[in-house]
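Presented below are the structures under discussion, each in the form of structure tokens.
Read-outs: derived from the displayed coordinates by stated rules, not from any lab. Source: prediction; values computed, not measured. Cβ atoms are built from the backbone, for glycine too; each structure is taken alone.
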Structure 1
Amino acid sequence: MAHRLELRDIHKSFGEVQSLHDVNFRVEQNEVVGLLGDNGAGKSTLIKIITGYHQPDQGEMYFNGELVHDLTVPKARKLGVETVYQERALADQQTLWRNIFLGREIKNAMGFLDIKKMRDETHRLMVESMGFTSLAVTPDSVIKTFSGGEKQGVAITRALYFEADLIILDEPTMGLSLEETRKLLEFVRGIKAAGKAAVFIDHNVFHVYSVSDRVVVLDRGTVAGEFMTADITLDDLMEKMMRVAQTGSLD
């Protein structure tokens, strides 16, 4: 079976600054890949290439085995790529159901908004995907009353609802409490349980290790190493990360 995503020999420079050099990166069909690296390692640039914000200067990108040229944000979305940013890009003043269907509203046969169907679908998602059991939370609850972890859960659930096949999680635990982080990590596990794939970027090695099938370490724009989490302990991974930060190499 073809990889969900494969990047071959990716290069990207901004002026004289080379952000990525000869990067090979892949995500399987039902896999969570952790992406680790210090600031300036190239993580953000790599993600922006995958999501169509930047074009690589050199290299090839494949989705489900098909070569893709001139990837744009709309084209990436059509290919099933959705991003959940650390900023939690939700409309705080709007209700839960409006946020779920923001920009992709359900309409009836007459072309009018089918508010009842959107509310009903939101309630189903609340119970089945978001884990909201309190009667205090309804489809008409305003997003600004939600915790950070709950907002991230809404964003992930929205991506899954619209049949994203590859969800990019960009520093999703930033600013979350311990309990919110625990809930967020459960949402990430739910992505794999739904048969989808994810790339999980986070500074916290423990968080990445706990939910990832494989970890890729970037350093100074190149892939310094990759490890199956089943084959390496957390302590060994942390030791290798420190070695890369100090020397730029795993040797």
Structure 2
Amino acid sequence: MLDKKSAAPMSKAEYETRVELAACYRLAAHYKMTDVIYTHITARVPGEPGRFLINPYGYLWEEITASSLVKIDVDGNKVDDSPNRVNPAGFTIHSAVHMTRHDAAWVMHTHTRAGVAVASLADGLLPLNQIALQFYGRTGYHDYEGIALDLDERERIVTSLGANPALILRNHGLLTVGESAGQMFSNMFYLNRACEIQESTLAMGRPVLEVEEKLARHVTEQYDKMAVDDGDLVLEWDAQMRIADRLDPGFRD
């Protein structure tokens, strides 16, 4: 298998990762989770330690294809002969997670309206509904330090994330990780949905009903069991890939 841009040999595993990553970008655009050309979704290159795939800087997310993705190192420098630019500064947060969370092969960061709104609340994500309970006790918080350009911040980001699948960057946005594209994307899809629901709930100006702790933890455990035992996550990602293909199968090129 060849990279259309460089004609360099490419493993089947890398090509499949490129296809899924391109699908993530197309789906994020479909669900309006983009920030024009900014923010990123990244993935480790299978079998190549210290190598990652990232979006070409300047592309709209709905324009990204498997072959246009750029291979970079832990510092955000290009390591292939892609003609496309990258935004090294934008990889600061991602590199922090990739380098220390070995289970986090996939990392997604967004600045959605609802995500930034909840990130700007002192209480953060509240246990107001079933969707939010998926993240109860499983979401880290990182205090705002300005635009993430300082490499020294990477260690603090990792500490804030801990072993959680999700991180709320205060006054900034959302971040999710996963062992697979499907796991990472599902985490972001529902974290953002929980933020949207919270935004709508608080906007009603009525007393809110929070789920008490014991029940909230029980529901979180139920979510985990469904994902592992019933294979719901695999079915969900297959459905998302079908959506991506219906939108435009050209992302596979």
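Taking mean count of other Cβ atoms within 10 Å over residues 69-76 as the criterion, which structure among 1, 2 has the greatest value? Before the final figure, lay out each step's value.
Numbers: 1: 13.2; 2: 20.0.
By mean count of other Cβ atoms within 10 Å over residues 69-76, the leading structure of 1, 2 is 2.
When Cα Rg over 2.2 N^0.38 Å is calculated for each of the structures 1, 2, the largest result comes from 1. Match the computed value -9500 of helix-only ellipticity at 222 nm (-39500 (n - 2.57) for each DSSP H run of 4 or more, over all residues; to 500) to one of the structures 1, 2, and report its label. Answer by label: 1.
Identify which of structures 1, 2 gives the largest calculated value of distance in nm of label points 7 Å out along Cα→Cβ at positions 13 and 213. If you can, show how the numbers build up before the last one.
Numbers: 1: 3.6; 2: 4.3.
Comparing 1, 2 by distance in nm of label points 7 Å out along Cα→Cβ at positions 13 and 213, the maximum is at 2.
Comparing distance in nm of label points 7 Å out along Cα→Cβ at positions 21 and 53 across 1, 2, which is largest?
1
So relative contact order in percent (Cα under 8 Å, 6 or more apart), computed for just one structure, reads 26; which one of 1, 2 is that? Structure 1 accounts for this read-out.
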